[in-house]
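Participant: In structure tokens below, several structures.
None of the figures in this text is laboratory data; all of them are computed from the coordinates on show. Values in this document were obtained by computation on a predicted structure and should not be read as measured data. Cβ atoms are built from the backbone, for glycine too; each structure is taken alone.
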Structure P
């Protein structure tokens, strides 16, 4: 989490990572993302990151939500998304089994 510039939420489990390369004139650019699970409910994960970031750049969605940085950017460099375990997302492609006590998923991504 620190490599993305985000504070570390205690007790997370790393699920997987992936790098996605752009096509065309942006072929030298890529997005790297990592998925983590937490035994905390999404609302508790949101509270943790709200204490760290506040609401700037936050967009609530269902039981979770997303922070985009830099705040207000149409094409953010870093993104943190909090989902409930049952929601679809890039973590669905992870080969590692979701821990039985997992209640939320964190997706961290950065563009280079």
Structure Q
């Protein structure tokens, strides 16, 4: 599976790339939206100021890419944004860390 990782946080980006790759998937790190992006699943940080999830998620969904969006468990407004954007899966940062294999299998 080709997994696009939209992340501008260096700690998260390296962790996600390694984790996705270790599960046997192709991990593509993106720090901004690219018109040529294609993949099966996108992992989007809803808390990113530079990636503008409110613009990025609709573009990904139009392309038929499943969207897994994440935010901290206390960031209720970001979880609401994820619901409003109709992300395919909304998870906490902790779930993304500890249940990534399950999340990717289910998506």
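Participant: Match the computed value 24 of relative contact order in percent (Cα under 8 Å, 6 or more apart) to one of the structures P, Q, and report its label.
Facilitator: Working: P: 33; Q: 24.
Checking each candidate, the match is Q.
Participant: So, one more: Computing distance in nm of label points 7 Å out along Cα→Cβ at positions 32 and 56 gives 2.5 for which of P, Q?
Facilitator: Derived from the structure labelled P.
Participant: If helix-only ellipticity at 222 nm (-39500 (n - 2.57) for each DSSP H run of 4 or more, over all residues; to 500) is computed to be -3500, which of P, Q is the source?
Facilitator: P
Participant: When distance in nm of label points 7 Å out along Cα→Cβ at positions 40 and 80 is compared over structures P, Q, which one is greatest?
Facilitator: Q
Participant: Related question: The value 1.9 for distance in nm of label points 7 Å out along Cα→Cβ at positions 48 and 72 was derived from one model only; which of P, Q is it?
Facilitator: Answer by label: Q.
Participant: Another question, if that's okay. Looking at structures P, Q, which one was distance in nm of label points 7 Å out along Cα→Cβ at positions 8 and 64 calculated from, given that it came out as 2.1? Please report the intermediate quantities before stating the final value.
Facilitator: Values: P: 2.1; Q: 3.0.
Considering all the candidates, the number was obtained from P.
Participant: Comparing Cα Rg over 2.2 N^0.38 Å across P, Q, which is largest?
Facilitator: Evaluating Cα Rg over 2.2 N^0.38 Å on every structure, the highest lands on P.
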